[in-house]
Structure 1
Amino acid sequence: MSSLLETKGLTHVYGEGTPFEKKALDEVSITFEQGDLVGIIGHTGSGKSTFIQHLNGLLKPTAGQVLLHGNDIWANPKQIRDIRFKVGMVFQYPEYQLFEETVYKDIAFGPKNMGISEDEIEQRVKKAASIVHLKEDLLQKSPFELSGGEKRRAAIAGVMAMEPEVFILDEPTAGLDPKGRNQILDQICAYREEQNSTVLFVSHSMEDIAKVAKKVLVMHKGKVAMYGQTYEVFSQVDKLEQMGLTVPAVTKIFTGLKKRGFDLGQNAYTIEQAADVLLPFLQRGGTVHD
């Protein structure tokens, strides 16, 4: 896989030169590759929201660079709008940003601003609606006639329809019930597979991260505290807890079982993984080791 998006020494200071000066990002250097699916976690105030807003130019670095395909996104400030078509972002509770007369027009808004043909726009709208499981008959309805979950999916489809190379979501499952959470996560994964895009998503839900993320980025006090494969990061329970973060409940149980001498062979981070590990163990008549 090739490097797609990279930050070098990325630093951001709010209120620079004032009594309220605060360094939100402190020399963050990290690389995201084509096709990555990265969960971003961190305590409130860790810098994760500030970080993602730099990746498509919503915020300008105080120092350092954001590179897309090796090119500084701020090399030509007049073209920063084009970067936002390539690095698309879905904000928290995006359903509150719906504003067009119809769902179709809302999903088409981004592609229309890209200057592509009406035929291409229609194809993209229908494709994005299909990925998020919005029925075609809903496209001509007002977005305000949709249910809460349908509004969320329509808003996400609006960014998908731009077909960004990097797709960033801030708390995409916030406020949804378990069924709605799973639907959104499944649809994000479906989009990544369909487009071979790089997907980054911020979440407070360790269970959501564990379920779909291939890698985890942990932010702490404006720095990269940890970055690696999901199993590598979640296996460091003590280190995460020292930063005020919790691991998935299933992982806590497995960690406790290992401390009590149960040799399970590996950790688990989701209920499905736990079942895969525990059932063979129990069938073997698993015992405690001294």
Structure 2
Amino acid sequence: MTRCVLGIIGGSGIYDLPGLANVREEKVATPWGEPSAPMLTGEIAGLPVVFLPRHDKGHRLSPSDINYRANIDALKRMGVTDLISLSACGSFKQELPPGTFVLVDQFVDRTYKRESSFFGKGLVAHVSMAHPVAPRLRIHLAAAAAAEAIDVVRDGTYVCIEGPQFSTLAESLTYKDMGYSVIGMTNMPEAKLAREAELCYATVAMVTDFDCWHPDHDAVTVQDIIKVLSQNADKAKRLVARLARELPREHEPCPIGSDRALDTAIITAPPARDPELVRKLDAVAGRVLHAA
């Protein structure tokens, strides 16, 4: 079996991960450019952990400026097998007030400015995104939350908008009427790229506000969000620490095939493949390309 390496992507308000032992910082070069920040590596209860602040320390990067391909490639190069995204979000449901954690199981991608695939001209691949979240990771997250007395809601749809602006009222009401649970700006194309890299991926969506649909709440502001961010960050760090202590030390094969997503995805015939793109995909798709 493969050793489990837990990756953590920290969203707004989560720029470090206390509790790591044997900590070191490592810059990782990728053929897709620079990741958001150097990787922070270490161990929790003997489990290898790799932490990446999505926006860099100090929140230097907006959602549209993040190099998602470099981030996922770098995490793959560091040996990550299971990836948790900690992400601030707005809520479309009265029963999901600020402070709630949602273990989403579906995404809707409304972004339009971002590179959303490692593949393209010269090497085409189509991975399944029907079930974008690894179910066993969600089970482990729910168990860790229960052990830490952190209330979480199972299931929910996360709609990802381009940003960096918040929604208009018309947009917010539309998303609410469509039955979505939460709204954010960062989990797409992150989840798509994680699937292409054959990483098991799960999101902890941490509610900070009611977006702008709620008649009894003012339109969301950064100041309002910051008040909730610190509370959510403390709970998220406890959740991650508990998850790392309880997670199996051997990577569990994913029942939906997240970790074998490229087995039947590549359609370009070997003679037609672009050698330069093949080279760039050494970390992401080396398992299948080198076996071809």
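Matching task: 3.1 is the computed value of distance in nm of label points 7 Å out along Cα→Cβ at positions 87 and 103. Pick the structure from 1, 2. All intermediate terms of the calculation are to be shown ahead of the outcome.
Working: 1: 3.1; 2: 1.7.
This figure was derived from 1.
Could you figure out which one of 1, 2 the value 26 for relative contact order in percent (Cα under 8 Å, 6 or more apart) was computed from? Don't skip to the answer; put the middle values down first.
Working: 1: 21; 2: 26.
This figure was derived from 2.
For which of 1, 2 does mean count of other Cβ atoms within 10 Å over residues 71-78, calculated from the coordinates, equal 25.4?
On the way: 1: 12.8; 2: 25.4.
Value 25.4 for mean count of other Cβ atoms within 10 Å over residues 71-78 corresponds to 2 out of 1, 2.
Work out the source of 39 here, i.e. which of 1, 2 gives that when percent of Cα pairs over 23 Å apart, for residues 63-150 alone is computed. Provide the component values of the computation, followed by the final result.
Numbers: 1: 35; 2: 39.
Going label by label, the one that fits is 2.
1, 2: which one has helix-only ellipticity at 222 nm (-39500 (n - 2.57) for each DSSP H run of 4 or more, over all residues; to 500), as calculated, at -11500?
Numbers: 1: -11500; 2: -8500.
Source structure: 1.
To test your reading of the models, identify which of 1, 2 gives 18.1 for mean projected area of the Cα convex hull in nm² when calculated. Let's see the in-between values first.
Values: 1: 18.1; 2: 14.5.
Of the structures listed, the value fits 1.
Comparing structures 1, 2 by distance in nm of label points 7 Å out along Cα→Cβ at positions 7 and 247, which one has the largest value?
Working: 1: 2.6; 2: 1.1.
Comparing 1, 2 by distance in nm of label points 7 Å out along Cα→Cβ at positions 7 and 247, the maximum is at 1.
Every number in this text was worked out from the coordinates using simple rules, so none of it is lab data. Model, not experiment: these values are computed from the prediction. Cβ atoms are built from the backbone, for glycine too; each structure is taken alone.
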